[in-house]
1. As an exercise: helix-only ellipticity at 222 nm (-39500 (n - 2.57) for each DSSP H run of 4 or more, over all residues; to 500), calculated from one structure in P, Q, equals -8000. Which structure is it?
2. Can you tell which of P, Q yields 1.8 when distance in nm of label points 7 Å out along Cα→Cβ at positions 34 and 98 is derived from it?
3. Quick check: 126 is what I get for volume of the Cα convex hull per residue in Å³, calculated from one of P, Q. Which structure matches?
4. 13.4 is what came out when Kirkwood radius over Cα pairs in Å, for residues 18-89 alone was calculated for one structure; which of P, Q is it?
5. Supply the structure label, taken from P, Q, corresponding to mean count of other Cβ atoms within 10 Å over residues 178-185 with the calculated value 16.0.
6. When distance in nm of label points 7 Å out along Cα→Cβ at positions 42 and 138 is calculated for each of the structures P, Q, which structure yields the highest value?
7. Can you spot which of P, Q the value 18.8 was calculated from, given it is mean count of other Cβ atoms within 10 Å over residues 170-177?
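Bear in mind that the values in this text are calculations on the coordinates, not laboratory data. Bear in mind the structure is a predicted one, so any value in this text is a computation, not a measurement. Cβ atoms are built from the backbone, for glycine too; each structure is taken alone.
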Structure P
Amino acid sequence: MDNLYQDILSRLTPDADGVRLHLFDEVTSTNDLLRAAAEQGAPEFTVYAAQRQTAGKGRQGRSFFSPQNGLYLSILFRPQMADALALTTMAAVAAAEAVEQCCGETVQIKWVNDLLLHGRKICGILAEAQFSDKPVPDYVIVGIGINLTAPQGGFPPELAGIAGAVFREMPENAYAVCAAALISALMRNYRGLAGKQYLSGYKARLCVLGRQVTVLENGAEQPAEALAVDDDLRLLVRYADGSEQWRSSGEIRIRLTAGS
């Protein structure tokens with residue numbers, strides 16, 4: 001583990017100045033462990049990374065499948081802004097840049113922040129903010145899970161048609177290369193957060209515009225066409241009856257209609 005730790009540090013770019021890395025083989029959840037550290041005063045840019053999670057967390061309280069040979073990483077930010085969505089979007093762009101650097105292939109983003117490679121989800125992102133009595137958060141933890149390779153025996157049935165991986169077989173030093181690329185990209189994009197420098201990279205990778213989607217809300221499903229996304233990441237959809245509506249994250253999930 002010490003060798004892997006040093007390997008990651010040696011590959012960080014100058015963008016990652018100030019990062020404090022903590023590396024683990026297996027944890028329950030990097031987000032949970034980092035939250036406990038944040039409550040004890042851990043400094044900004046503290047990073048917890050692991051190769052496996054036993055209790056990974058997804059959005060809306062769902063579990064996040066976290067087998068061996070994944071990259072599970074959480075970073076602590078103490079931003080001077082209250083927009084956690086901006087951090088999530090920034091992280092999606094940073095993760096896409098890191099994966100592209102590691103595998104040399106183009107990554108797409110499915111609104112809002114799922115990363116797709118060859119049409120399959122390879123990455124999930126979860127941002128968790130802690131507020132006290134201020135309009136800005138005390139801290140935000142951004143957790144990122146990337147499937148570097150498929151788990152031994154394949155993905156479970158409920159994920160088999162959805163999930164993918166960056167590599168078919170794990171290249172030498174892949175974990176260190178990808179971890180360093182991700183940390184460096186996160187720090188680089190974070191420094192441009194106030195100017196929304198991530199937006200152009202986000203929109204360029206967005207794969208839903210002009211496509212048929214299914215809007216899911218309160219257990220109901222409606223077919224629609226995704227038309228546009230604005231700078232606040234709201235998605236404009238047109239329903240079958242011709243009506244249009246701007247939808248924001250937190251209200252809905254979007255999934256690509258089969259065959260689209």
Structure Q
Amino acid sequence: MALILSELKDRTGILTLNNPERRNALSLELCEELRAALEDLRDRKVPVAIIRAPRDAKVWSAGHDIKQLPQVCHEPLAYDSPMEKALRAIQEFPGAVIAMVQGGVWGGASDLIMTCDIAVGDETSTFAITPVKIGLPYNASGIVHFINRVGLSIAKEMFFTGEPVKAERAYHFGILNHLVSSKEVERFTLELAASIAANSPLAVAVIKEQFRLLAEAHPLTADAFERIQALRRKVYNSHDYEEGIKAFFEKRKPVFRGE
């Protein structure tokens with residue numbers, strides 16, 4: 001079964017997450033199919049892509065597939081992992097990528113939403129970034145996605161609490177560009193995509209790349225980069241990370257020791 005359903009409507013590519021049994025978790029396989037689907041749209045010169053879940057989904061995506069996270073002493077969010085490749089495929093897609101959101105967006109799926117160029121959600125949409133719930137050290141590139149989208153103080157609150165941000169608050173934070181009723185969200189998103197597709201695809205592609213480069217223009221010294229890597233290693237080699245993963249599988253609340 002395809003984990004990403006791809007269709008073309010006028011000049012808009014629609015990519016639907018299609019693993020309801022796993023709540024559309026961002027498994028290695030789903031992320032690879034998403035990357036490949038975006039590459040296919042790019043090759044076909046489709047100017048706009050929409051990423052969505054099935055209509056009226058209760059969960060848009062449950063985020064990282066915890067069963068596939070590496071165990072202690074291994075980098076859980078490596079640069080060459082399928083999820084990171086999928087996020088870069090969204091950033092590097094030469095047209096606009098719109099997230100159409102219904103239902104809960106958890107963990108790494110919130111990062112995916114932040115990486116999309118535009119997000120449209122309905123009243124059921126919520127967003128939670130939850131690495132602290134399992135002792136996971138999130139990567140620097142993902143944190144930057146949140147800072148660029150919602151600002152430093154809101155990003156800190158989301159990461160420190162791991163609690164869901166409801167639709168109206170998400171709209172005010174800038175996670176959602178538009179908050180639309182569930183009856184209208186699909187029509188609205190398609191019309192938004194069509195208005196972008198009517199413009200010069202070359203101009204959109206160049207402007208998008210400028211946005212990407214300027215948003216990432218935060219120079220780091222070599223020492224600062226090495227310190228970030230050392231801090232993250234400290235976490236994914238820790239008791240807390242091991243305990244967080246173990247508690248998830250045992251369906252209980254983790255007992256963290258801060259070590």
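1. Numbers: P: -8000; Q: -14000.
Label of the source structure: P.
2. On the way: P: 0.9; Q: 1.8.
This value belongs to structure Q.
3. Working: P: 134; Q: 126.
The structure behind it is Q.
4. On the way: P: 12.9; Q: 13.4.
Clearly, the read-out refers to Q.
5. Working: P: 25.0; Q: 16.0.
Answer by label: Q.
6. Details: P: 1.4; Q: 2.5.
Largest one: structure Q.
7. Numbers: P: 15.5; Q: 18.8.
Considering all the candidates, the number was obtained from Q.
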